[in-house]
1. When mean count of other Cβ atoms within 10 Å over residues 43-50 is computed for each of P, Q, which one produces 11.6?
2. As an exercise: distance in nm of label points 7 Å out along Cα→Cβ at positions 59 and 155, calculated from one structure in P, Q, equals 2.6. Which structure is it?
3. For percent of Cα pairs over 22 Å apart, find whichever of P, Q sits highest and give me its label.
4. When percent of Cα pairs over 22 Å apart, for residues 131-258 alone is calculated for each of the structures P, Q, which structure yields the highest value?
5. Where does the value -10000 come from, among P, Q, when helix-only ellipticity at 222 nm (-39500 (n - 2.57) for each DSSP H run of 4 or more, over all residues; to 500) is the thing being computed?
6. Assign the value 0.10, calculated as FRET efficiency 1/(1 + (r/R0)^6) of positions 171 and 275 (r between Cβ atoms, R0 = 30 Å, to 0.05), to the correct structure from P, Q.
7. Which of P, Q yields 29, 16, 15 for Cα extents along the principal axes in Å, for residues 67-114 alone, as computed?
Structure P
Amino acid sequence: MKNRRDFLKITAAGAIGTMALGSLGACSGKSGQGVGLQLYTIRDAMAADTLGSLKKVADMGYKFVELAGYSNGKFYGMAPKEFQKAVEDLGMKIISSHTMVEAKGITMENAKIMAEDHALVGAEYCVQPWVNDEDRNVEKYKKMIADWNKVGEIMKNAGIQFAYHNHNFEFLPVNGIVPYYDIFLKEMDADLITMELDMYWATKAGQDPVEMFNKYPGRFQLFHFKDGSEKNGPYYDVVKDDITSVGSGYIDFNRIYEARETAGMKYLFVEDDNQGNGLPFEGVNTSIDNIIAKII
């Protein structure tokens, strides 16, 4: 995951780094109303041809995008308003952005800059997507979350909702506690930080998303739909070799989607960390077809 960390990093100096439920149920044909794509899924293509890649995504029927390319005040090398226009000219909308807030600490000045840039690009959410290996202990988790609550307040003042995206390691018991439940959900201010639940990673860690929604209703405004072909686990190493297109694996997305109101879901995104195993556009095309035909 080092490449992901580097890809999401904002700069060394920046050390902190509608269409909602109604439209989701209103899909017909290949309209894609309410379906988003996490652009990390096509990161190599975005780096090679940003505008051409966005057009391919729009042509598939995706209506929302979640970004993973913020650095030095720009998104994919473009000024915020320029990138927003490029997306909206294709009939899509920017909903959220994955951006690292480093565990070593934050400054309020940099948090404000980040919030301002994300407001300019039209994002509704800014998402913390990762915790580095060396920071996965109780003490550092608590310190990070205290800092993230401060970032969340700054984001809120700019009209942005801060969020956290999980993998599987947050569910690994540490000293008798499960960090995701006993630290993250407990110590995150629910008004300042919402959860973006990645169904693949949660399932790999032996968790049942629907049970999570029932236990913590309203805490999961963002969904990541990502499927797996191998039903095994639970395991906590970030191994992702079996990621496959949504609807092509074993995860019961119908059951998860039916519980969306309990979860508090507002948006869902397709993501494939493996870029479709070399066929990223084919993979995300299969995902949106399956979501429209089988799930929503």
Structure Q
Amino acid sequence: MMKQSTAFPDIAMIGFGEAAHAIAGSWRHNGRSGLRTFDRGLENPQSSQIIHARCEEAGVEPHDHAKSALAGAGLVISLVTADEALAAAIACAPHLEPGSLLLDGNSCAPETKIKAASVIEAAGAHYVDMAVMAPVYPRRHEVPLLLAGKMAKPARNLLLELGMRPEIVGTRVGDASTIKMLRSVMIKGLEALTGECFLAARRAGVEDAVLASLKASDPEIDWSARASYNLERMLVHGERRAAEMEEVCKTLQALGLPDWMSRSTIEWQRKLAELDLEAGANGLTVRADRILKCL
């Protein structure tokens, strides 16, 4: 069990989806207790049941309002969807404790995080740009993190005490999120490309030949397993990934570059999410057939 500092601040989490649930549940096993959260989904009867179940499992206290969740919290971690990140910062700002640290772990463009930082700092709190650099499962609270901002060092120290894996990459808000956004061009783009390639190959009846050709070019990659995994990611997380890719497009535009590939990635991610199919534990052929029946 990790030794805990008596001065460790209370923790509040804004948003309690998959990422927050995975991290908070893992903290519990490191001796953390008394965590609390506010999630707008608590206002919806259907999603409220899911969030309450997650909270009970992770040992987190749910609150119906940001004000009560943030009262007395010295460390606040925001993990909402990319399209809600700025709105979450604006909603939380009036209720933050003076001098508290808000770690924005949302997948947003640097420009979005700079706007959020101005709101948080105007309220007398400190803002840290945080980027989650891998899926939260199976690593949970040990998922790699990037931090940026003037208060990145004290934020890193707190996260290390929680057993997390933070790395400081810059002193400017946006330094961490830029890395995350440009990485997503490749990761989410490859998902969309493999979907487009293998769904078409299956419909044309040439998937075996395509797989064989790709294997000959890159034998170290298990193309069938990777394509099946990428389809699963889009089916399960496509809506959230599409919102993130909207932020990627903002990042590219701000750099004066076209966003042609990323804009198309949004369409594939959103399309597969809209199918509302269970991913299942299927291989590439079965999963592709199920998707093709709905396209």
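Every number here is computed from the coordinates shown, using simple stated rules; none is lab data. For clarity, every value in this text was computed on a predicted model and none was experimentally measured. Cβ atoms are built from the backbone, for glycine too; each structure is taken alone.
1. Values: P: 15.5; Q: 11.6.
The correct label is Q.
2. Working: P: 3.4; Q: 2.6.
Structure Q accounts for this read-out.
3. Working: P: 55; Q: 61.
Answer by largest value of percent of Cα pairs over 22 Å apart: Q.
4. Working: P: 38; Q: 51.
Evaluating percent of Cα pairs over 22 Å apart, for residues 131-258 alone on every structure, the highest lands on Q.
5. Working: P: -10000; Q: -17500.
Answer for the origin of the read-out: P.
6. Numbers: P: 0.75; Q: 0.10.
Source structure for this number: Q.
7. Working: P: 38, 15, 15; Q: 29, 16, 15.
Going through each structure in turn, the value belongs to Q.
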